[in-house]
Structure I
Amino acid sequence: MIKFKELNLEGEKEKKKESPVEKTRCLILGSGPAGYTAAIYAARANLSPILYQGLEPGGQLTTTTVIENFPGYPEGVDSFQMMEDLKKQAARFGTDIRDGAATDSDLSESPYKITIDDEKVIETETLIIATGARAKYLGLKSEQKFKGSGVSACALCDGFFYKGKDVAVVGGGDTAAEEAIYLAGLCNKVYMIVRKDHLRASKPLQEGVFKTENIEILFEHTTKEITGNEVVDGAILTNRKGEEVRIDIEGFFVAIGHKPNSQIFSKFLETDNTGYIKTEPGTPRTNIQGVFACGDVIDPVYRQAVTAAATGCMAALDAERYLGTRKF
């Protein structure tokens, strides 16, 4: 009798673990400018979208402080406030905004199946992927400490705050060279901290760096520590001989690449070598009908809030058109 009851209890536990599949016409993954803009347009089109915010609500933009280059904010806007405004606007039109992150996908056939937090399965007729990309960092504790207080992964976003100051850029590739040249037009001096004895950037960008007088390249140097109290005031580097060198800076820009958050879709969607999802040129359409991608997960070049928002709009419009051609 006891054994029989135990088996029943196990059966009840299994039943509790089972979660019914939820169905929707439009599922949006990600809550940065691309995801929220897609939600605004999809909700206004009566698609009743469900949006999962992901592991980092608000996206990469929330790693900075004040946004001064997004249209419509003449005095600038706090990054968290801007994301909250977009969230409220999406909710106002009926978007079902939820906590949680996609952990698996099955895009082999429609309706597409997305697993949330390894538990719940959503079946959707259209999928908008706005999962963004993560900037690669060096892994220093001090780097995390000063994020938004002197440490940045976006010169275009934050460079203006260091006008007339001394800054450093870490990296030797195209992104680092572009950011160094951009910052050189704003800052007093730009150090490029390069691990190797040469730049990996393209020849035209190398030439641009070499001819810019206020850029100093520190070849064969690595960053040991970023210093400061509440804000950055310098960095301690190690050269190839093992000697420590200190530079006085107020801004530290990490430009060693980004990693798109596309891993769970890579079995089904075409991506480039880095993992950025490929779309038809000029559109958010992927190689699977009804699956759209927008924002930084498709953009290794611009990576700006305004361009992400634009592609989010495009994704929602295309999702609406796709659904209009389908019979259910």
Structure II
Amino acid sequence: MAAPPQFPLAILIPARNEQANLNACLAAATASGAAEIWVADDGSTDQTGAIAARWQAADARVRALAIAGPPPGWAGKNYALWQAAQHATQPWLLFLDADACLLPGGLERAWREIERDGLASLSLSPRQRAEGWVERAVQARVFDLLDRRFPPARVNDPADPCAAANGQFILIRRADYFALGGHAAIAGEWLEDVALARRIKAAGLRYRFGDGRDCVATRMYRGWDELAAGWSKNFVGLFGPPTAAGLAPLVAPLAGAGLALGAWVMRRPRLAALAAAYVAFEHVRYARRQRRAGRDGAAWLLPANALVAAIWWRARRPAQWKGRVAPQPRALPYEDG
């Protein structure tokens, strides 16, 4: 049963070919207590529009908004969210991806944090659901890299220019969103979450990027093909082009494992032991970081490194995602500090 409105916010869901995810997303959204829910159907060619229409007929808070497609210079997600934001009437906006599901009580917990700390914006990193060792290995390794690229202490320090957000959950005061220019100000950015966070932080607004495992959950990508395509469109933007220095932390443990095996075959036990000790040391460090972050997948460090390195190498070229071609990859500037 849909929960009565409790929170003065509109949930805005960009949806392009999301028939596999949209029902679960809307079931959780309608149970959350949000006052409005907008589904921006971004030119879907599957049953996304029909699903949104059925939910609109069943719940007066749900509105299905058909988006004809992005104009030149716009990323599709940005245009869909910009259109939905202009239709929403609530004083707060929650940008929620269609593959994300609010957990019971999750919106209430996020809302309490907003009110308690006087935030203008809150972005949460969802609980990452993964099936099979490939998804678990790649997602754990990529999010480990993200933790190191965007250290939470820096991101949440108002004096530090380092900014980040997760586009699967961004809650922002509507007036501040439009004062910043909204998604129109970052129309062509495929890393729209980081771009929006940079504008929020540069404006001096009080915002936070935090752990949302108890508020929202998602399964971002299903299997290797989606993992490779989905991360390829963002990897250069997040981490820069694949250079020798950048790839070294991924390749070095693989090289160490190869050296250990080769030295053992060549009957050089000391060299084999030294190389194996290095690989074990990297495993222990990685496992500790993952435990602190509350993630599994540490057992697959070596195959994860190989797969993530392959994704990074592939990311040199524009990627295709849901029938659209991402622009030529370009790296975000690294902040001093």
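Throughout, read-outs are computed from the coordinates displayed, never taken from laboratory work. This is a predicted model, so every value here is computed, not measured. Cβ atoms are built from the backbone, for glycine too; each structure is taken alone.
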The value -15500 for helix-only ellipticity at 222 nm (-39500 (n - 2.57) for each DSSP H run of 4 or more, over all residues; to 500), derived from one of I, II, belongs to structure II
Just checking, which of I, II has the largest value of percent of Cα pairs over 27 Å apart, for residues 21-188 alone? I
Starting from the value 1.0: which structure in I, II was distance in nm of label points 7 Å out along Cα→Cβ at positions 45 and 93 calculated from? I
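Comparing structures I, II by mean count of other Cβ atoms within 10 Å over residues 253-260, which one has the largest value?
I
Using the calculated result 2.8 for distance in nm of label points 7 Å out along Cα→Cβ at positions 29 and 293, pick out the matching structure from I, II.
Working: I: 1.1; II: 2.8.
The value was obtained from structure II.
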Volume of the Cα convex hull per residue in Å³, calculated, reads 187; among I, II the input was structure I
